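Taken together, the values in this text are just the output of simple stated rules run on the coordinates, not laboratory data. Here the structure is a predicted model, which is why all the values come from computation and not from measurement. Cβ atoms are built from the backbone, for glycine too; each structure is taken alone.
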Structure I
Amino acid sequence: MKVVILCGGMGTRLREETEFKPKPMVEIGGKPILWHIMKIYSHYGFNEFVLALGYKGSFIRDYFLNYKYYNSDFTIDIGNDSSKVFHDGIQEDWKVTLVDTGDEAMTGYRLKICEKYISDDTFMLTYGDAVSDVNIHQLLDFHKKQNTVGTVSGVYPSSRFGDLEVSGNKITNFKEKLIDLNSKNPINGGFFVFNKGIFDYIDNDLSCDLEKLPMSKLTSEGQLSFYDHKGYWQCMDTYRDFINLNNEWKNNPKWKLWV
């Protein structure tokens, strides 16, 4: 089963990093966030990826074309370029298809371009800027039971600020930043599962945004299911997120499911 990862956005709110590289290549603990996302899926046995490239996509192409060099110690005989010795075995058994979907395309059109590389009736899709401890096997089983075209994982991000409970002019409770599991409105956390029928909902138009008309059509027809994920989820949307994720990586991060 293929996993499509949307890697084409400009990441304007993370300009400190994305001015020079695409957002999925921004690093957590010395590895691109894209690598972390792929490791999550790989942990559950899904090793075939389709990467929808756009803004500065050449960086991602270079990374996978030279994956061994970026992820291994090696010795090279400068006088004999064909003589290279790699000292670390590569653990990842990944098959990666890199697809140029253009700098200006919206998410729906990017997915539409990837259709020709998806052979199975069911595939998964996520964004190239968020990590989670979502159980992919449970998500997939849930989707199969719903008999709908698509399933989206709803998540509950932590508040950026502490909440205040007030009575008159007095603070009665000062809450730290917490994940509000009682929120009536979880957000779209990505980690989708789709049947190939989704492509009937996507216009062959550069401006087709997956989160707008296609999702509206699905919901109006009762064809989009909600997978309630109350565990960990965090996107890398701002420089603050970048710093926080790198700090989390130092202390056994919740999304690191692999060993």
Structure II
Amino acid sequence: MQLTERQKEILFAIIEQYAEVATPVGSVTLAKLFDVSSATVRAEMAKLESFGLIAQPHTSAGRIPTDAGYRYYVNSLVENSEAHEFGETTQDLPRLEAPRGDRSTHVLEVRVSSQATAEATIKSAVDSLVELTGNLGLGTIGNQLYLSGISRLLTQPEFVDLSRVQAVAKLLDNLEPWLREAAPGEPLNIFIGKENPIGKSSGVSLIISKFRSPFSDNSYIGVLGPTRQNYQKVMSLVRQAGEMLEKGF
């Protein structure tokens, strides 16, 4: 799938605006943002919709991202970050790093480094991710799965639907054995919506980082949140949490 630069910018703007306001994003808002006509934006949105990257919920005039749209965005974050690390020229698109001026990384580092035991360090990292992202946090401590922030997750507007809450519960019930079996090899793994191996209808994204700990070479830390979230910030924090824990033991 080959998108034009304008289509990428509009898709990414829809994703980022929707993460903030939790309401469909309309052409008027985007037209003001890009200083073009609403007709131009609507034409580009129609193309993005034909690609399956955005959708029109109910009779709303606005659009929301699909799982495929989020996947395109996440892949772009990773690709742009990798290119930047190797000094390659990249497009002026988001990279996998905390937004400028955001002190979340510093807060995470201070809390992780101040703990006396490995167990307390992992729990502190998970609790910090909950506070900094508003998602549910998770971490493995030996054979145990530590969860924090379930109430934070369920206050998100996506979970007023009981069936989605039940789907999240099913995912959590089966998450620990799945982590042991999956053992993803990459430092950061992102499972979006229907990509999740369990609870495919829950409408959540699972973002996890693997690290070595005194308990296991395959320890995990991450977050579970709605597909509507600030991926740039959350992915950066989860990756950094894994790196901090790996270096700290």
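Among the shown structures I, II, from which was the value 0.98 of Rg/Rh (Cα atoms, Kirkwood Rh) calculated? The value was obtained from structure II.
Can you tell which of I, II yields 6.0 when distance in nm of label points 7 Å out along Cα→Cβ at positions 75 and 219 is derived from it?
Among I, II, the structure yielding 6.0 for distance in nm of label points 7 Å out along Cα→Cβ at positions 75 and 219 is I.
Once Kirkwood radius over Cα pairs in Å, for residues 11-58 alone is evaluated on every structure in I, II, the highest one turns out to be I.
Taking relative contact order in percent (Cα under 8 Å, 6 or more apart) as the criterion, which structure among I, II has the greatest value? Can you show the working numbers first?
Numbers: I: 25; II: 18.
Once relative contact order in percent (Cα under 8 Å, 6 or more apart) is worked out for each structure, I has the highest.
One of I, II was used to calculate helix-only ellipticity at 222 nm (-39500 (n - 2.57) for each DSSP H run of 4 or more, over all residues; to 500), giving -7000; which? Considering all the candidates, the number was obtained from I.
Could you figure out which one of I, II the value 1.9 for distance in nm of label points 7 Å out along Cα→Cβ at positions 3 and 235 was computed from? Answer by label: I. Can you tell which of I, II yields 21.1 when mean count of other Cβ atoms within 10 Å over residues 19-26 is derived from it? Answer for the origin of the read-out: I.
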